[in-house]
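Before anything else, here is the set of structures, which you'll find just below.
What follows is calculated from the coordinates using simple rules that are stated; it is not laboratory data. Note that the coordinates shown come from a computational prediction; the quantities given were computed from them, not determined experimentally. Cβ atoms are built from the backbone, for glycine too; each structure is taken alone.
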Structure P
Amino acid sequence: MSASAGLEVPVAPSLRDRFRAWREGLTASPGFRRWAAGFPLTRPFARRRARALFDLCAGFVYSQVLLACVRLRLFDMLEHGPVDEAELARRLDLPPEGALRLLRAAAALGLTMQRDDRRWALGPLGAAMIGNPGIAAMVEHHAMLYADLADPVALLRRPRGGNALSGYWAYAGAAAPGSLGRERTGDYTALMAASQPMVAEEVIATYDFRRHRCLLDIGGGSGAFLAAVAAAAPELRVMLFDLPAVAAQARERFARLRLEGRATAHGGDFAVDALPAGADIVSLVRVLHDHDDDVVMALLRRVHAALPPGGRLLVAEPMSGTPGAEPAGDAYFGFYLLAMGRGRPRKPDELQAMARAAGFATARLLPTRTPLLARVLVADVASA
């Protein structure tokens with residue numbers, strides 16, 4: 001019977017799927033696992049898989065070790081050189097046994113290391129925390145996410161929102177986001193500002209904004225991204241559009257940096273209010289994945305209408321299905337946005353299709369240095 005008769009035509013499994021089924025069938029066999037663990041040629045693979053499975057089981061402990069290091073400012077204490085164990089215990093305000101337990105746990109995770117002289121120093125991952133306040137801010141912020149994930153099955157079953165995280169991102173559940181005051185937007189705006197420089201560095205290394213005359217950044221927070229772009233492109237005018245209370249903080253940043261002559265901040269709700277005119281490029285940095293499909297499509301259409309012929313949209317955010325970063329795009333952001341109460345991670349081809357549906361003539365990915373942090377997509381308005 002044909003497919004037109006209303007019945008689905010069975011599709012034969014691909015060669016790759018048949019190989020995967022055979023491989024995972026072997027892996028599921030206790031006898032094969034015992035053989036693989038003992039056979040010299042397969043032993044390394046068996047050990048790596050066992051380690052990966054253990055890390056999945058124990059990952060919550062690893063994250064709490066990192067949180068303890070951040071809250072106790074351990075990395076700051078080791079920034080200027082090795083420190084004796086007893087001195088560290090005193091500075092950490094921990095009993096010697098507790099300090100040693102933390103230091104050894106951190107060393108196992110690459111955060112600290114013990115030198116031959118028995119003093120403690122930064123490990124490779126601990127050293128990476130220095131000069132990156134955004135990472136420490138996110139580690140602290142995750143305390144709310146941990147609370148929301150205490151019962152992940154309940155989180156999956158109940159309607160979205162009503163969690164610690166959705167309350168933190170005040171605009172996520174607000175009926176009128178534009179009316180939110182600084183007391184409701186201040187905390188998450190500060191978090192965005194702390195973590196934005198890492199993303200800004202990635203985007204600026206990928207895209208040369210000097211080819212444009214005016215950039216409009218939508219949902220730009222207190223202007224950390226625009227400040228970085230303005231420093232990299234001294235002739236570029238920049239405009240920011242965000243909720244009124246957030247835009248006021250951006251004006252303060254621009255004034256501190258003496259950017260008033262070429263930087264303006266406009267307050268409004270991009271879901272309902274008109275976008276500022278005059279830009280030949282619009283950026284959406286970590287914005288689209290925070291919103292549901294209907295809001296994203298409406299925003300993309302509004303951006304397309306606001307751009308002149310030949311204008312460009314730049315989207316920068318972590319994306320689903322990124323090779324080598326699949327856990328970040330689908331596991332981390334999938335559950336984070338569920339707890340937040342709106343949005344979802346999207347694959348690049350989904351975003352490209354949405355951009356074309358919104359009227360953009362082309363949409364393509366640009367290679368970035370660290371796709372785990374952000375991938376960059378540009379979409380162009382047809383020239384006149």
Structure Q
Amino acid sequence: MDSLYEKALRPLLFRLESERAHELGVEGLELLGRLGPLRVLAERISRLDPCRYAPVRAFGLDFPNRVGLAAGFDKNARAWPGAAALGFGHVEVGTVTALGQPGNPAPRMFRFPAEEALINRMGFNNAGAEAVARTLARQPPRGRRPIPLGINLGKSKVTAIEQAPADYLASFERLAPFADYLVLNVSSPNTPDLRKLQDEDRLRELLAAVTGANRAAAARPGGRRVPILLKIAPDLSWPQIDAVLGTVAEFGLDGLIATNTTLARPGAFAQVGEAGGLSGEPLRRRATEIVRYVALRSQGRLPIIAVGGISDPASAAEKLDAGATLVQVYSGLVFRGPRLAAVLARALAERDRR
């Protein structure tokens with residue numbers, strides 16, 4: 001897909017420890033975002049012609065194409081303008097927690113090139129909601145961005161599970177003014193007890209708090225309602241997904257992101273001892289199954305952003321055929337290179353035209 005990357009740059013990056021290579025990628029996109037002439041040139045090469053391709057409408061927003069950068073790459077909202085220049089139709093920054101935290105001990109990210117897979121146990125390392133808000137305040141605001149910007153929210157590690165709604169509310173209050181949409185991440189496997197928030201009673205308490213705050217914000221003079229999505233794990237059973245969908249419908253959430261990383265260890269990964277969430281090609285089939293199930297159970301009324309094993313036009317189209325409206329990539333970017341977004345966006349736009 002990107003022969004220059006695969007033959008020249010990727011071998012150099014893969015000689016580095018995985019997290020260091022990741023940080024270099026973030027720094028490179030941050031630099032691209034700041035270099036105006038270079039950014040404009042990259043945009044001209046990567047973007048779709050708006051006269052030829054119609055935007056994609058989802059949860060009240062217009063997306064220039066169907067391909068987004070998943071949360072986890074740009075944790076502190078440093079690199080999203082550069083990612084937009086590479087052809088991404090949206091970027092989801094974070095995961096951001098109310099309190100800044102270093103995450104889990106390193107090493108905590110591992111590449112498996114033969115399987116095009118990653119295992120990570122990062123643990124929501126980020127600067128915290130206040131610091132990210134200050135960063136966003138120096139960047140283009142809503143309405144003046146080339147793409148929608150999502151902000152992914154998680155629970156601070158030191159916060160007890162019983163106090164999770166208040167922790168998410170603190171992040172919501174600080175970051176909602178900057179977000180085109182917000183995501184409640186209750187599905188990372190790398191923060192203790194976080195996935196318990198997918199249990200029906202705890203999820204109802206969380207969604208009641210956040211949607212109530214969203215309504216209150218919209219009622220203020222000059223206020224607005226922010227689209228809110230929920231990101232779920234691929235390891236849920238079908239009855240658990242049914243319960244989640246019932247709660248999502250009860251509180252009128254705007255969409256679902258399917259899926260986060262998996263704790264399963266299929267195939268060759270049965271012999272891999274590293275803890276953490278598995279992503280990339282091994283997640284592809286399960287993520288597609290969940291997208292299809294959610295689309296059927298919601299009768300197509302709930303917009304779905306699909307994540308998991310997307311690395312080429314075929315795997316992206318598979319998710320749309322299953323019922324997704326948008327797709328996101330992360331692991332695929334590591335293995336296929338920076339042209340991936342533009343290649344996928346064009347292929348899916350041509351598919352839509354046909």
Structure R
Amino acid sequence: MNPAEGAATEEQRLLFLGAERKMPLNGSLELSPLCNMDCEMCYVRLSKEEASACGRLKTADEWLQLAEQLKEAGVLFLLLTGGEPLLYPDFKRLFVSLRKMGFILTVNTNGTLLDEAWADFFRENRPRRINLTLYGTSDLAYQKLCHYPDGFEKALKSARYLKDRGTDVRFSYSLTRENLSSLNAFFDLSEELGIPCSVDTYMMPVTRERNRPYALASRVSPEEAAACTLEIRRRACGSPEKFAGYCRDTLSSLEKAAAYINAHPSSKEPVPSSCLAGRCSFSVSWLGTLHPCVMLTHPEINVFETPFAEGWKILTEGMGSVYLNGTCASCEKRLICEFCPAAALSETGDINKAPEYLCRYSEALVKLMKEILSDL
């Protein structure tokens with residue numbers, strides 16, 4: 001979870017200021033692991049039987065008691081997620097109560113359950129934003145990846161319901177081998193509907209409570225991810241000239257970074273992680289454990305047994321000892337790399353190792369940008 005992604009400039013400044021002061025400003029509450037879809041690469045989703053074997057859902061009253069502590073600690077932004085959060089039994093009461101407490105709320109959803117009644121609810125109780133994840137641009141794609149045959153049409157209707165009622169909705173796209181070929185169709189759809197979008201090109205191989213191997217077959221290769229990243233940038237630039245300028249500026253920055261690293265041996269030593277997780281943001285799992293983010297589950301503190309303020313202190317102290325390993329610290333490509341502590345841990349099993357997948361990704365980015373400029 002990148003709390004700054006999609007945030008307004010003022011919000012980003014606030015988050016980075018909070019990170020400097022180790023203030024918990026942004027949190028994610030994972031209400032339930034249950035979902036009506038069963039996506040191959042999902043690291044959260046559990047069946048009812050699997051969830052029961054792990055523990056029970058927290059009640060709305062329990063979440064609200066925690067929310068009182070969050071409010072006292074200074075938390076402003078809350079993301080309600082899952083699983084599919086609209087399946088949470090007391091979602092509406094919880095949402096309204098959190099909103100009345102003054103939290104700025106965002107909801108992650110797959111959109112397939114969001115009918116007109118739900119859209120009316122969000123019109124009357126406006127969230128900061130609804131993040132609606134698409135997993136393809138056809139029902140066939142949903143059948144292959146999510147085992148939910150009519151998911152696309154349902155999600156599309158949901159997006160229109162929300163937009164028609166003036167609710168801020170944003171598309172996100174989880175890039176996989178199954179929907180890679182539909183990326184441009186996704187962009188065209190976003191433009192047609194006038195709904196902003198983002199694409200997650202990197203899927204961490206996280207397993208969490210699912211206790212089963214990650215579906216690596218669904219993940220695109222680092223080279224494919226790099227190509228998609230540049231396609232996203234090309235569209236954002238709007239013209240070939242601006243895109244070429246972006247490539248030149250990026251390659252120039254990498255050259256300057258390499259020169260600096262070579263001239264300053266001390267820059268090759270491990271440096272503290274700059275990730276916002278555990279510095280101004282956090283996640284609370286459906287089991288009640290406080291984590292730096294949804295991907296990085298250590299350190300973890302049960303905040304339904306330990307006061308949040310105490311748990312946050314433990315969390316920030318734990319993340320204070322997390323460093324960018326020497327290999328990554330001395331690599332100029334970290335300016336364009338998707339590296340974070342959670343990526344290192346999930347890819348290599350060691351938070352201090354450089355993930356090969358991301359090394360290949362950043363190398364491919366550089367190669368592709370050079371090829372783009374050479375063709376001009």
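For structures P, Q, R, calculate distance in nm of label points 7 Å out along Cα→Cβ at positions 61 and 285 and state which one comes out highest. Let's see the in-between values first.
Details: P: 3.9; Q: 3.3; R: 2.6.
Once distance in nm of label points 7 Å out along Cα→Cβ at positions 61 and 285 is worked out for each structure, P has the highest.
Upon calculation of distance in nm of label points 7 Å out along Cα→Cβ at positions 21 and 93 from the atomic coordinates, which of the structures P, Q, R produces 6.0? Mind dumping the intermediate values first?
Values: P: 6.0; Q: 2.6; R: 3.6.
Only structure P yields this read-out.
Suppose Rg and Dmax of the Cα atoms in Å works out to 24.5, 79; of P, Q, R, which structure was it derived from?
Values: P: 24.5, 79; Q: 18.8, 57; R: 20.8, 62.
Answer by label: P.
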